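Trainee: Scrolling down, you'll hit the structures one after another.
All of the numbers you see were taken from the coordinates with simple rules; none came from a lab. None of these values were measured; they are calculated from a predicted model. Cβ atoms are built from the backbone, for glycine too; each structure is taken alone.
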Structure 1
Amino acid sequence: MAKYEQLHARIRDAAPALGIELVEPPAATDEDLLRVHAPAYVQAMREGSADPALMRRIGFPWSEAMVERSRRSSGGTIMALRAALSGEGVAVNLAGGTHHAGHARGGGYCVFNDAVVAARHVQAHGLARRLLVVDLDVHHGNGTAELCADDPSLFTFSMHAGRNYPAVKPDSDLDVALADGTGDDLYLDALARHLPEAIARARADAVIYLAGADPFVGDRLGYLALSKPGLAERDRQVLAACRRHGLPLAVCMAGGYAPEVRDIVDIHEATVRLAAAHWRELRDAA
């Protein structure tokens, strides 16, 4: 995945100026994964014994490296959420956002659902009781909605292209389906109206934010039309809302499929830079 390698290189080079530290996350353990996913599914992923139809739904061929990458993606969100809750206020996973993975299946390039794995991890360790998932990937977070259904301790908010993948969209706690071609103004207006509702209803101790790059205009798998400045303003809205409400925040990169990889990396890099500025503001105010 070229975008991850390029994003890591850019953030590594910028880290001293941004005042941030890059840390390699540990892999999520079986214990972490089994709080969320079915034992038979975790075993099949670990051993490479999954049914071919299941792997086709995921979209990747099975390999040990694929499973290790997926475990570390979940481990990165666990680490980011723990850091945010420990006093940092905000931390970023340079991967993650694998919101199509459900209890006994993956899907849409997602193997394990890192946001829910991280949420269950901090709950199990007594670090937070209630979590809010703010999913601003262009696609509906169907796996997250499935995994968190009927659980008031995990509130799911998904704002996505209404006609896009997946075809079946189980109800999140708050869904906002947008029309094809929605651009900056309508998108940001919808976010400004619905994000405060999600925060009020969630009554959360922390937020996990999926900052997808795929609402970008021209994205191959997205039906929306946001500009790079519009996506940066989206991130500012989320960061500002968390600051107003004193909510620790873990940020994941989620999707991005623009024809030019550079565009995807530009969007993700801007998210990281805004999160770093948010962290400095929290530090200076302390």
Structure 2
Amino acid sequence: MPIEQIIVLALIQGITEFLPISSSGHLILVPLVTGWRDQGLMTDVMVHMGSFLAVVVYFWRDILMLIGGVFDLVRGRMTQWARLGLLIIAATIPAVLFGLALDHFGFMDAVRDMPQVIAWNAIIFGTLMYLCDRYGLSVRRMEQMTFLPAMIIGVAQAIAIIPGTSRSGITMTAARALGYERPEAARFSFLLGIPAIAGAGVQKLGGAMVEGQAISSDSLWTAALTFLVALAAIAFLMKMVRHYSLLPFVIYRWVLGIILLALIYSGVPLAVAG
């Protein structure tokens, strides 16, 4: 890959994976603007691993506490972090089941020929984000998470499998609708996303191994750059939600959706990235 493709791919993956602005909406614009060929499945694997490492590094304290919670469970103690770990596991199940169902019925293959789904989802879920963030209460913290809200947020994460939704966006939206403080909503969203990001990476790795693809220097460089960009994106979002609303991301989603719809209805051919 040319160096500019490595840089652009890392920027898009690192930024849009965690900011609530829809990664798929940006990925379909890249080949249109640049004309680049697909970067290959192994590169997809490596950028996912770069994103995964970034969220692990940023939230290492929480992750260590969750690991400690696992040991507490082994010792028969139901501590706060043991309970939170169980809630994250339970809330991940809807996304796994929904993803398997969509694959079984061929939905993801079909949606690749419907970029308008991404465009409309960027607008619709952006509007929902605005309403929930604007009118949602700020009375709960992550430590107060219980089974029902965790599962509601987990179902929201499952819906994010549909392109244009944004995993971080819809989980934060659901948490804000349930009354969680903005920074706490983002924090739970990231921790909940760790199994999802890891699972997507493992799935892609399996596909790459079946195809006999090897790790190249290009994919390693892309992963390293993705890690740095993603780490900066997480830090930016966490700092922003402590002081501001989600409105800037909402406006960005509206603009992105309108641009995509304008391209679609003007006859420009678009294809959803795989």
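Trainee: Here distance in nm of label points 7 Å out along Cα→Cβ at positions 65 and 249 was calculated and came to 2.1; which of the structures 1, 2 was it taken from?
Mentor: Answer by label: 2.
Trainee: Here's another thing I want to ask about it. I have 18.4, 62 for Rg and Dmax of the Cα atoms in Å, calculated from one of the structures 1, 2. Which structure is it?
Mentor: Working through the options, I get structure 2.
Trainee: When percent of Cα pairs over 15 Å apart, for residues 217-256 alone is calculated, the result is 53; to which of the structures 1, 2 does this value belong?
Mentor: 1
Trainee: Using distance in nm of label points 7 Å out along Cα→Cβ at positions 9 and 145 for the comparison, can you identify which of 1, 2 gives the largest number?
Mentor: Ranking 1, 2 on distance in nm of label points 7 Å out along Cα→Cβ at positions 9 and 145, first place is 1.
Trainee: So, one more: 1, 2: which one has distance in nm of label points 7 Å out along Cα→Cβ at positions 25 and 225, as calculated, at 3.5?
Mentor: That value comes from structure 1.
Trainee: Given a value of 39 for relative contact order in percent (Cα under 8 Å, 6 or more apart), calculated from one of 1, 2, which structure does it belong to?
Mentor: Structure of origin is 2.
Trainee: Using Kirkwood radius over Cα pairs in Å, for residues 129-200 alone as the calculated read-out, with 12.4 as its value, let me know the right label among 1, 2.
Mentor: 1
Trainee: Taking mean count of other Cβ atoms within 10 Å over residues 185-192 from the coordinates of each of 1, 2, which one would give 24.4?
Mentor: Computing mean count of other Cβ atoms within 10 Å over residues 185-192 on every structure in 1, 2 gives 24.4 only for 2.
Trainee: If helix-only ellipticity at 222 nm (-39500 (n - 2.57) for each DSSP H run of 4 or more, over all residues; to 500) is computed to be -15500, which of 1, 2 is the source?
Mentor: Structure of origin is 1.
Trainee: Of the structures labelled 1, 2, which one yields 3.3 when distance in nm of label points 7 Å out along Cα→Cβ at positions 105 and 193 is computed from its coordinates?
Mentor: Traced to structure 1.
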